[in-house]
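As structure tokens, here come the structures.
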Structure I
Amino acid sequence: MKFSNKVKALVLAAVVAVSGATPAHAVDLAGSGASFVVPLVEACKAGFAKKTGHSFVYTSTGSGTGKNNSDNKIGDFWFSDSAHTGAKKRSTIFHAPIVAAPIAVLVNLPARKNIYLSGTTVAKIFAGEITKWNDPAIVADNNRTVKSVIYRKDANGNVKNDKNGKPIVLRNASKRIYYTLPNKPIKVVFRSDKSGTTNNFVRYLGGVAPSVWTKPANDAFTTSFPGNINDTANIGRVVGASGSQGVATLASKTPYSITYAEKQWGTSFGLRAAYVGNASGNFALPESAAVSAFLGEAKQAADGIVTYDYQTQVPGAYPLGIVSYMLLETSYENKEKGKAIVELAEYLLSPECSAGAASTGFIVVEGTFLAKAKQLIARANK
């Protein structure tokens with residue numbers, strides 16, 4: 001069948017018109033940085049694609065690499081669990097707290113029992129002042145009456161807040177605990193890569209036990225370690241592995257070990273999360289309600305950076321909650337990509353993504369944190 005030149009011209013014009021009218025076709029994004037956010041980011045990937053038509057690939061490289069990639073414009077978006085304050089940080093980069101979750105203290109002990117550790121005890125274990133599981137301090141933590149707070153939750157497992165944004169207490173609980181701890185050396189497993197998780201963890205240790213953890217927080221555990229990590233006494237006792245999955249894997253293969261990572265990694269590798277003591281004297285698990293109670297006492301600066309109160313007296317607070325920052329640009333060279341990145345940030349904060357946060361170990365960002373995050377995201381891609 002032959003077409004006249006006029007018909008051909010009309011067909012061509014229609015094709016051009018349709019092509020030009022196709023919106024912002026699907027944009028492919030590449031992100032990197034904190035391993036902390038991976039479970040939530042991956043869980044929300046399909047929903048984001050369905051809603052926007054865009055897709056992304058996120059590479060878990062650690063917060064240190066995420067910051068470095070943002071400095072060098074490698075990829076399109078980045079996450080970091082610690083504030084980016086380095087000298088190479090570009091002036092167009094700012095922080096938007098998008099994700100909130102706990103760091104769990106994970107143990108590999110043969111007895112499948114709950115273990116309770118005060119903040120000072122945790123600091124002394126990682127600093128090398130406590131080296132055996134039957135140390136008197138650990139024995140004291142685990143043979144006593146312990147108190148905890150039970151919060152009201154919604155159908156998705158997220159904590160319910162009152163009109164002032166405070167978690168609603170369902171009841172207070174107390175019980176007597178007994179644990180005959182093994183006379184075995186403690187093996188400490190730390191993150192060997194530069195990590196925002198490490199930065200937050202050692203910052204917490206310094207906050208609850210400043211006389212024990214005497215060095216400033218750092219993304220590198222070895223830099224923050226309060227002593228000589230290469231000392232003979234530490235060889236074989238303190239070992240490193242890269243990434244959250246790396247430390248969880250190594251700890252799962254190392255009896256009588258302890259490490260720190262996202263709770264879900266502990267669940268995946270058969271490690272038990274410790275109840276951690278807070279400044280009120282109560283103990284809490286790394287669960288969404290307890291993290292919400294802790295973060296409710298945190299302070300947020302105008303630039304989005306969060307400061308935590310490790311001495312909070314909120315009875316039900318789990319004192320190792322953190323936020324992960326999405327590093328955004330005030331102005332993107334590729335405006336279409338910039339728009340897609342903003343849409344991703346908004347989606348990660350949306351009910352569609354956050355509704356299932358508790359099931360992935362994360363908590364819903366809400367209240368003043370949510371309002372501030374939205375204000376910050378609005379600064380992007382101008």
Structure II
Amino acid sequence: MNIPSVYDDIRPFEPDELQDVYKRLLDNEQFRQVLAYLYPGVPAEAIGAKMMQCKTNLEFQLAFCYGFLKNLMAKASKGWDMDTTDVDVTKRYTFVSNHRDIVLDSALLDVLLYDAGFKTTCEIAIGDNLLSLPWVKDLVRLNKSFIVQRSLAPREMLLASKKMAEYMHFVIKEKNDNIWIAQREGRAKDSNDRTQPSILKMMAMGGEGSPVERLMQLHIVPLTISYEYDPCDFLKAAEFQLKRDVEGWKKSAHDDVVSMQTGIMGYKGRVHYHCAPCIDDFLKNLSSDIPKAKVFDVIAEHIDREIFRNYRLYPSNYIALDRLDGTKEHADKYTEQDIAVFDEYLKKQLAKIDIPGKDEPFLLERMLTMYANPARNFIAVTGN
């Protein structure tokens with residue numbers, strides 16, 4: 001496909017570039033160490049030969065990522081699935097989801113889309129803050145990621161946002177592929193999943209027509225991701241305390257690597273993905289009386305409601321909510337055994353936190369909030 005060269009610095013690699021990318025990766029010592037960890041006892045040369053046989057990004061994903069993720073989730077979960085009842089597998093969508101895990105949110109979606117009958121996976125929006133190592137940047141672009149440029153001055157940021165929006169429209173219209181993008185920049189550390197209107201404004205910088213018509217051209221599907229357990233919950237709680245106690249504290253690149261490793265390898269319990277209906281009809285019927293300044297807010301709130309109503313809640317969510325509220329209002333949703341299991345889980349996760357002045361009551365409250373918020377938002381929207 002003839003892709004405009006203006007997108008060269010952000011787009012995934014094209015098939016005619018793959019052989020050079022494979023060679024660069026296989027020549028990289030850190031990448032070879034990762035291969036040795038993932039495929040113990042398998043010579044790098046054998047893996048390289050298999051890579052060289054993959055002529056497209058999708059072939060690479062099916063040859064390497066698909067099986068790896070299936071094996072990973074067999075060990076790190078109690079089952080995972082996706083409800084695609086409200087979407088058409090012959091169409092292409094922009095999936096806008098809540099964001100729990102840096103790597104797996106989109107990686108698992110790739111597998112679930114393919115298993116659901118889509119003939120392709122999705123192109124993934126990933127922040128350049130996660131791509132400080134050249135071989136990691138190569139690997140994610142090989143895995144159909146396009147790059148969100150974040151560390152720019154305001155003027156450059158505006159131009160980069162417009163270019164990314166135009167690229168997203170190109171992916172849907174010309175490449176006939178799906179897209180995944182998080183509903184906000186970065187993960188919602190407290191699991192209070194709210195769509196940033198600025199994400200929608202960015203998307204509307206591409207395409208043609210009014211802002212609403214431009215969003216319709218992306219065929220947005222709100223996607224809900226529900227993990228029974230978040231392996232990174234203790235890291236997120238520690239981050240809250242460090243931000244509270246240390247003036248100007250910011251995550252390092254190493255912190256991101258630890259979060260990625262923990263999120264990938266940690267136990268997740270049950271995992272459920274749920275696709276809401278595409279919002280094209282909602283956009284088509286949007287009242288013309290809505291002030292222009294409020295349009296993106298209204299659309300963001302609609303996406304939030306769709307995400308909230310499709311949460312799959314687990315006993316841990318209701319236990320956390322009741323504990324924070326000091327009630328037993330949802331006691332019919334869990335058993336004494338569920339309470340014992342969740343308490344033991346929290347105890348083990350809290351024990352992993354090693355920071356100066358460790359404030360256990362605060363850290364526990366933060367972790368309970370992470371599990372309570374999905375239930376709180378689900379109840380607010382559904383009344384159940």
Structure III
Amino acid sequence: MRSYSILDTLPESDYDNITKIAAEICGTPISLISLIDDKRQWFKSHHGLDATETPKEYAFCGHAINTPNDVFIVQDARKDERFHDNPLVTGDPHVIFYAGVPLVSEAGLPLGTLCVIDHKPNLLSQSQISSLSALSNQVINLLELRKSKQQLERTIMELEEKNEGLERFAVVAAHDLKTPLINISSLAQLFQNQYKDILDSEGLEMLEMIIGSSGNLIGLIDGLLQYSKSESLLREGKSDIELQMLRTDLEGLFNYDHQLKLVLKSDLTQIKAHKTALHQILINLITNAIKYHDKETVEIELGVSESDTHFLFYVKDNGPGIETIHQERIFKIFEKLAATDKFGVRGNGIGLATVKKIVEKLGGAIRVESDLGKGAKFIFSLEK
């Protein structure tokens with residue numbers, strides 16, 4: 001019983017509707033969902049009765065659960081040796097007729113009953129007994145659903161705690177790994193500047209390799225850190241985002257060292273979304289467009305519209321495009337289409353995987369449409 005965490009909970013309409021229907025079908029003034037613990041029977045629902053519990057030793061339910069596969073019926077408790085002197089029979093609520101269907105868990109354990117009670121002798125038809133049994137199954141379904149929901153909530157909480165621990169570890173590990181790499185890269189650059197006239201071509205080539213490899217590793221660590229922290233972006237609540245301000249911020253972010261023309265196409269002026277997450281998505285997509293562009297000026301069109309349930313976005317560039325056979329694999333982590341970008345920097349294959357992860361966590365989807373030589377159009381949605 002404890003695993004259901006049901007005892008002493010507040011009334012719920014799902015259970016109350018069942019007892020109301022049971023009473024109407026069986027033509028009785030009282031119907032109860034009765035659950036048994038060590039010392040009492042407690043009523044999760046009590047149609048036609050003010051009491052919420054009675055002592056276990058007086059419970060008709062305690063007898064009913066001894067035959068979990070049968071409907072327990074007492075036509076006239078005054079004439080039954082087991083109940084004739086029961087305080088619930090001789091006094092309020094004057095239980096004369098009782099019919100109870102045992103509530104048996106999926107594990108085969110009796111939990112209580114769904115019962116109907118009358119103040120006079122009564123008898124149920126086979127149809128009424130079948131209906132009462134069917135309703136008892138619905139009570140069990142509700143109880144098992146409650147148990148599964150609580151187990152799921154506990155699992156989610158445990159996973160969230162573990163994710164937070166992993167995020168903290170990732171930040172510390174990234175710092176501990178990056179620090180020596182930055183030192184190595186800085187020393188190699190210093191060595192290169194000071195001794196470039198002394199070192200032969202092979203020595204200079206080795207220094208270039210050290211600097212390049214260090215930079216690639218630092219980029220990989222940053223990418224993995226960004227990927228691992230993408231979950232934390234979702235904890236931020238939604239806020240109002242002015243689309244023109246968003247366009248200005250993005251263009252300003254990249255225009256300091258790139259020729260970028262960013263055009264906004266939208267009938268909307270404002271949306272409500274996870275601001276940091278949306279920024280991260282758009283920054284990744286625009287960064288990719290710049291890194292693999294083959295023209296002097298990067299032209300990007302940002303489209304925003306809406307459906308009843310989602311905000312719809314697209315980021316379209318005038319770059320070289322992506323072959324059809326590669327359009328699905330680019331969203332997989334560590335997948336790279338080119339050895340280096342136009343700046344000669346090796347990619348790590350994490351950026352688009354991070355975008356896909358964030359989009360899907362926000363209830364959306366992402367895909368790309370592209371023809372070689374005609375640019376690429378990334379289309380994604382975010383749940384409102």
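Any read-out appearing in this document is the output of simple, stated calculations on the displayed coordinates, not a laboratory observation. Everything quoted here is computed from the prediction, not taken from an experiment. Cβ atoms are built from the backbone, for glycine too; each structure is taken alone.
Given 0.10 as the derived value for FRET efficiency 1/(1 + (r/R0)^6) of positions 143 and 319 (r between Cβ atoms, R0 = 41 Å, to 0.05), which of the supplied structures I, II, III does it correspond to?
III
For relative contact order in percent (Cα under 8 Å, 6 or more apart), which of the structures I, II, III scores highest?
If we compare relative contact order in percent (Cα under 8 Å, 6 or more apart) over I, II, III, the biggest value is for I.
Of the structures labelled I, II, III, which one yields 1.2 when distance in nm of label points 7 Å out along Cα→Cβ at positions 95 and 327 is computed from its coordinates?
Only one of I, II, III returns 1.2 for distance in nm of label points 7 Å out along Cα→Cβ at positions 95 and 327, namely I.
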